[in-house]
Structure formats: C-alpha cells, structure tokens
Structure I
Amino acid sequence: MNALQRVAIIVNYEWRRAIAKKWILALLILAIAFQALPLIALSRLAEFDIINENMWVFGVLSGQSLFVHLIAMIVAGGSMSEEYEQGTADILLSKPITKVEYLAGKFLGGVLLLSFVEAITTITGVVLSYVFFGAQRDIYLVPLIYVAIVYSMLLFFSLTFMFSEVLRRSTLAMMMGFGIFVVSLMVGTVLLYLPEQFYRDVSQLLPTWSATSLPTMLAAKLMTLPSGGLISAPSGDVTFAASIVAVYTVTFILIAYFRFIKSDVTKKSA
C-alpha cells in the first residue's frame, strides 16, 4: 500500500466520521432553506424583474458569507481534537501510516467533504433560480464561482483545523474559530465606515474580508450585474483577496503541522 492509498483511507474515515454527526446534516438543510426562502419571496416581487436572468448568482452566493464558513469551522473543529478526546488517536497512529499521511488525510477529508456540501448548495441555488425566474444568463460561470467559494472556505477551515490540533478540544476550537470570524467581521465593518483610506486598507487584511468577499468580487468581475441589484460586490482586487486567503491558509496549516509533528500526539486528553 503506497502513501496515496493510506491518505485515501484516512480521507474515507474522515468522511464517515463527519457524516455521522447529525448537526452537519442539519446545517446543510438550514443552508438550503436560507437559499430557497429569499428566492421564493423575490419571485413574487415584480420590481426585481431586471435581475431575473442573473438570479442564480444571488442563489449561489446567499449562504456563502455565513453557512459555508460555519459548516467549515464545525467540521474542522472536531477533525483532530476528537481523536484525542475519544482516545482513537492511539489506534489510528499505531497503524502503518506516517504522521504526515495522517494529517494530510484528515485535512483533505474535511476539505473534500465541504466541497461536496458546497456542490449541493450551489446546484440547489442554480436549480431554484431556474424554477422561480426562468432561463439564466452566464450560467457557464457557475463552476468558477463554485471553485472560488470552496477556495475562500479554506481560510476558516484551516484556522479551526489549527485550533483543533493546538488546543485539542473540539468545542473550544470551534468557539475560537467562530469568535475570530465574528470579531473580524465586526472590526472590518467598523473600519469601512472610517473616513481615511488607511483603515479601509487594513480591513482588507482581516480574514473575513477575503473569505467572504472573494466569490462575490469574482462574479462581479466576470459578469455585468445591474447597479442597485441584490448583488453588490465589495471594493477590492480579486488577486489580492485570493493571495490573502492563501497566506492565511498556509500559515495555519504550517502551525498545525509543526504542533502535530513535535508533540506527543498519542496522549489522550484529560
């Protein structure tokens, strides 16, 4: 059995472990409901006829700013820490697998699971847009927007994954991830209202700006959206936002990696 096969086994294990948690299914249902209800309501309002052909953008992005990252933080929060809490890290790491393969399988398993969840919500948003608003324009851009959402999700997934390894407490890791999300969002909002450009520039360095804005900015760059519509892209550069996501993600992964490699990973947490 080669390294890729061993990583694939951990990926499969991570899927089964995460799917067994009922609250992931509950959050997925809430995310779909969050997409469906606004589209149903808007389909009854004639004043939004001008954006009917682009309504899929709203349908796909409506849950991106909250539910995608919330699900990511919940999946990542228990990924490493629950193995310590339940004492299963001893069993898994006693198998013929290296620490790097184990860590890679855990991380990739969570990312692939979230990619699958996002695929469901993206397809749901597109289908509902067709059902309630008829034929859609620029539909060929859906895969690109989907990739942007999955990519932006990596930031808070890797952040909470890091806390899951460093703190080794699943609840605490989730709380830390969500706390940083909320604080960053609030601080960023305040900075945008300050008059100096310096504060706007600082707000773009906060993790929530790139994680929540990248897909919308990409959609606005690739498409001609009506002014004053439901989709309003934040100011900023797509490449810069993508770079910020990459820097944060790589940093958090490296911290988790060095913590995992250097520590006594098989010690059950008290």
Structure II
Amino acid sequence: MKTQRTLIIAEIGENHIGEIKLAKRMIAQAAEAGADMVKFQSYHGKDFKDDDPEKDWFAKVELSNEAHFELKRFSEKNGVEFLSAPFSMERAKFLCEEIGLRKIKVASGMMMNYELLDYLNSSNINTIFLSTGLATLFEIAEALKHLKRIPIVYVLHCVTQYPCKDEEANLRAILTLQKEFKFPVGYSDHTIGIDACVASVSLGASVIEKHFTFDKNCTEGTDHIISATAGEFKMMVKKIKRLEVLLGEGVKEPSSGEKLILRFARDRFR
C-alpha cells in the first residue's frame, strides 16, 4: 500500500511557445499551484528530420543553453526542481555534465534509445523518470536492463496520444507495472482534464506528470488541450492530497475514533 506523498511534476514542455518570460511566469504559477518539479524538453530543431511536419515549430521553441541555466535558477528561486527530457545524446550530456542535473526524464520516444540509456546509466544521475508510452512489457524490461546503476527509476505508465481518449487511458496498467517490475510506478498523463491523474493515485501511482499551460485555447503548439491551467493544477493537487489522506496506510484495525466507542458500540444491544 502506498503511504508516501505523491511527487507532482508540471510538464511545461513546449507550452512556453518559445518565450522565456512566459516560461518563467508558468514556473511561478506551477510552484504556487503545488508542483514539486517543473519539466521542460531539451532538443535542437535541427536534430529533427527534414520531413517532420513540426520541425520549424521545434526550432522555434527550443531552449538555448543560456535559457536552461536561467530557468533552472528561476525554478530553484521559486522552490521547485528543474527537470528536463533530452532528445539527443548531445542534450543529455549537456543536462548531466554542464547543467549538473541529478534527475532526468526519459520520454517515451527515447525509451528504446539504448545509447542514451547507457550514457545515463554511466553518469552521475541518481533518479530517472521513464515514460513507457508505445511500449510493451518486454520492451520496458529491456530498457530497464540499461539502467541498472541508477539508484531510483520511476516507471511511468503513459499513452502517447495527444489527446488520449478516456477509453485508451488504461489506468489499470499501473497495477500491471507494479506487479511486473520492482520499481516505483507513476503516471504521465495525456488525457483532457485532471480526473485520470487523481484516479491513478488511488491505484498507487507515486508520481504524477501533468502538462501545464497558460491558456488551453492557445493555437501555438499541440499540447495545450491536454494541459491543466494554474487553477486546474491547483485543484488536482488539492484532490490528490485529500486522496492520500483517505487512502491511509492500509492497516486493518480499529481507528483512533473507533477505539473510543468500541465497547459502547458492541455492548449497546441486549
């Protein structure tokens, strides 16, 4: 039974639409809403294939080296941890060796990139959040073999659909991952709304990653529709915290309140 507090990640990703001032505002809002970490994506637009229809968009929203340092400092100033997902070896080395991150997110699309995983496994990283969208149990097991030296690996259930339909969310896969792997299991969400995130905590998810936006109706980028606004994110955190209290520790014995009335409740009838 899960008893520890849920780690909550606000996935800002590319929703800053290439504006660093906006990214900072979103960091501050996510921190105020209750996020523990804010997550970005590290890539260069030139790294995407020429026929990728979003190549120009990725070039627009890529974060420069200086922006990474700036956003990390700003995150720490606001009491949240800076996290990013690298999409190339060069970006992974930058995050680990120059930024000095000890925690890294591995996106679903990079999960089978063994060269990247092997590099992270030999680095100074102590925590990896491994998204498992697109993957089978066999593929997840193969990826985990390349991360044996990492002290903490969170296996995140994820469905790589934007948005993910309710009927494809398959939250019970969280239970399957818990049974199959001896690793803490979390959930990276792509559904619309916050219900799936809250429900996943009831299934034992120890990490929740939810996309975060300044405007769900923004037409720049594709992630805004699946994201939570500051108000929605704050409500999600509130619901998760209450759910943690409701779930308790799983020990079946009289509660402190029951002990006060136990004798009366059992002896009141003839």
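None of the figures in this text is laboratory data; all of them are computed from the coordinates on show. This structure is a prediction, so every number in the text was calculated from the model and none was measured. Cβ atoms are built from the backbone, for glycine too; each structure is taken alone.
If distance in nm of label points 7 Å out along Cα→Cβ at positions 65 and 217 computes to 4.2, which of I, II did it come from?
Computed on structure II.
Given structures I, II, which gives the highest value for distance in nm of label points 7 Å out along Cα→Cβ at positions 89 and 145?
I
For the read-out distance in nm of label points 7 Å out along Cα→Cβ at positions 41 and 249, a value of 4.2 was computed from one structure; give its label from I, II.
II
A value of -11500 was computed for helix-only ellipticity at 222 nm (-39500 (n - 2.57) for each DSSP H run of 4 or more, over all residues; to 500); which of I, II is the source structure?
II
Output the label of whichever structure in I, II has the greatest value of volume of the Cα convex hull per residue in Å³.
Answer by largest value of volume of the Cα convex hull per residue in Å³: II.
State the single structure among I, II that was used to calculate mean count of other Cβ atoms within 10 Å over residues 81-88, giving 21.6.
Clearly, the read-out refers to II.
Thinking of I, II, which structure, once Kirkwood radius over Cα pairs in Å, for residues 129-184 alone is computed, gives back 12.0?
The read-out was computed on structure II.
28 is what came out when relative contact order in percent (Cα under 8 Å, 6 or more apart) was calculated for one structure; which of I, II is it?
Structure I accounts for this read-out.
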